[in-house]
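Colleague: See the structures that follow.
Any read-out appearing in this document is the output of simple, stated calculations on the displayed coordinates, not a laboratory observation. Not measured: the values here are computed from a predicted model. Cβ atoms are built from the backbone, for glycine too; each structure is taken alone.
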Structure P
Amino acid sequence: MGKNILTLRDMPVTELNGLLDLAQSFRDGGAVPDFSSKIVGNLFFEPSTRTQYSFQVAEERLGMRVVSFNPAGSSLSKNESFYDTVKTFDSFGLDAIVIRHAKNHYYDELLGHVNAALLNGGDGTGDHPTQSLLDLLTIRQEFGGFEGLRIAICGDIAHSRVAHTNFEVMERLGMEVVVSGPEEYMERGRAFVPFDQAVATSDIVMMLRVQHERHSDDSGFSAERYHAQYGMTAQRAARMKKGAIIMHPAPVNRGVEVADDVMECERSRIFKQMQNGVFVRMAVLTRALEG
């Protein structure tokens, strides 16, 4: 039943654009399907604000009934496995299940064993398909398309599922993707550009959160040092190209990746990304449930 959305890597460009078109239609006030007979479960095994609650808002706008999972109050504390937890919710007859988990490709053990449509709300450092789609929708709204745009993805590349999803899909859509940030946070095989050069020469500068919880050490960076060397300050924003924009998947470490006075400046699209998240998630839920 339904269609899983676990990664964008195997999704054709025509289908990607179709999802973006549907999300834009919802944003513009277009017709919304009635899923009042459907029940969805949000199973977030990692903390989340934007993804979890924008999924819930999307589900409620579609008329769905929502079951929210609280790991701290569940049988996980009695050593129930991840697989059995998901199978339990599937046994209740849910139509769709949204999952976030710290393990990369957590969904591999579920495929073929779960009847509900599975939607990936983020797996470890692997993929975050709906975040990438809302990023793409924001970019398309600003520039009308993707071909030939240069995006600099800056910061904690190694630990970012957002970056790992965006690299593949953005390059496939004809964008030039470069990376910047501390050497300790980079990965081999990416086009590296020094940070100030990346800021001054890109159409989109996407800042990434420093994911301290995934680090074995702090790499010697204080908040002040990181901000001075790799933070989006007002001075750096002033040197950006005409029409260039600032993005961040959030949560934002204010005063580390992005200065307070840049968060809502003329170039920033950070809160617009969050708005677009609701409409993108309405689109992927519609695709999953209509098949």
Structure Q
Amino acid sequence: MWLLFAAGSAFFAGVTAILAKCGIRETDSDIATAIRTIIVLAFSWLMAFLTGSQEGLTAIPSAIWFFLILSGLSTGASWLCYFRALQLGSINKVVPVDKSSIVLTILLAFLFLGEPISVWKLAGLAAISTGTWMMIQRKEDDRETKGNAWFIYAALSALFASLTSIFGKIGINGVESNLGTALRTGVVLLMAWLVVFLQKKQRLIIQIPRREFWFICLSGVATGASWLCYYRALKSGPASVIAPIDKLSILVTIAFSRLVFGERLSKRAAAGLTGIVAGTLLMLVG
């Protein structure tokens, strides 16, 4: 069953990037992140109450709270960086870098969770790394990105995403998955709005185009669905397998980016995408 939840997580995560890109063409990415987190929080608590998991709130040990908070902070940092990267660069370049977090996730799972790294996984990591490098190589006529800032934000997003997986795996031991998701989303919400107010961007909220506002909200719904599936999968499955499946969301994102934004893959980028998918499948075999 956890395999189905992991696949669902990948689909909704892929749709999220497209919806978010549509919502930040004119809207500040930090504002968009803060608004969409409200939707995710409401979605998460709705599922928590529907499943009755809120009853376990008072029984959560302090050690679990610590890791849930760390997971939430890592997620918030990853989101802020990711959507800033999407605003600066094309989806076909930002998403591969973000999904490369699997490399660090596997290493951290080995170091802190004791999950073994087989020869297959090593081969998969090599294929993913090579494929990512091929996809982000800039063509001479590529004018769709604004310098290299997008890469810095995308790389930071990948780093924090890998930490999220590890902290999340530790933090949901002994906690119902829906409740754990709702609690950590609350941490993300506080962090996102703190960033907005510290930068005095709250005045920009009234300037959000209505069309973009609805896309931002829809991206929040998709993210909520992805989270619930992902952490439900982590509840009973190994992080080193679930994380690669989740990263297959890149196929959904690339497909929709072609349909919605007309972004085309070069032959080299297509070969790189093939390498990423092949590497992911190799890690599943191992």
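Colleague: Matching task: 12.6, 41 is the computed value of Rg and Dmax of the Cα atoms in Å, for residues 32-103 alone. Pick the structure from P, Q.
Modeller: Matching structure: P.
Colleague: Oh, and also: Comparing mean projected area of the Cα convex hull in nm² across P, Q, which is largest?
Modeller: Sorting by mean projected area of the Cα convex hull in nm² in descending order puts P first.
Colleague: Looking at structures P, Q, which one was helix-only ellipticity at 222 nm (-39500 (n - 2.57) for each DSSP H run of 4 or more, over all residues; to 500) calculated from, given that it came out as -11500?
Modeller: P
Colleague: Of the structures labelled P, Q, one was used to calculate relative contact order in percent (Cα under 8 Å, 6 or more apart), giving 23. Name it.
Modeller: P
Colleague: Assign the value 13.2, calculated as mean count of other Cβ atoms within 10 Å over residues 24-31, to the correct structure from P, Q.
Modeller: P
Colleague: Hey, FRET efficiency 1/(1 + (r/R0)^6) of positions 40 and 232 (r between Cβ atoms, R0 = 41 Å, to 0.05) derived from one of P, Q reads 0.70; which structure?
Modeller: Details: P: 0.70; Q: 1.00.
Computing FRET efficiency 1/(1 + (r/R0)^6) of positions 40 and 232 (r between Cβ atoms, R0 = 41 Å, to 0.05) on every structure in P, Q gives 0.70 only for P.
Colleague: Given 0.90 as the derived value for FRET efficiency 1/(1 + (r/R0)^6) of positions 80 and 248 (r between Cβ atoms, R0 = 35 Å, to 0.05), which of the supplied structures P, Q does it correspond to?
Modeller: Q
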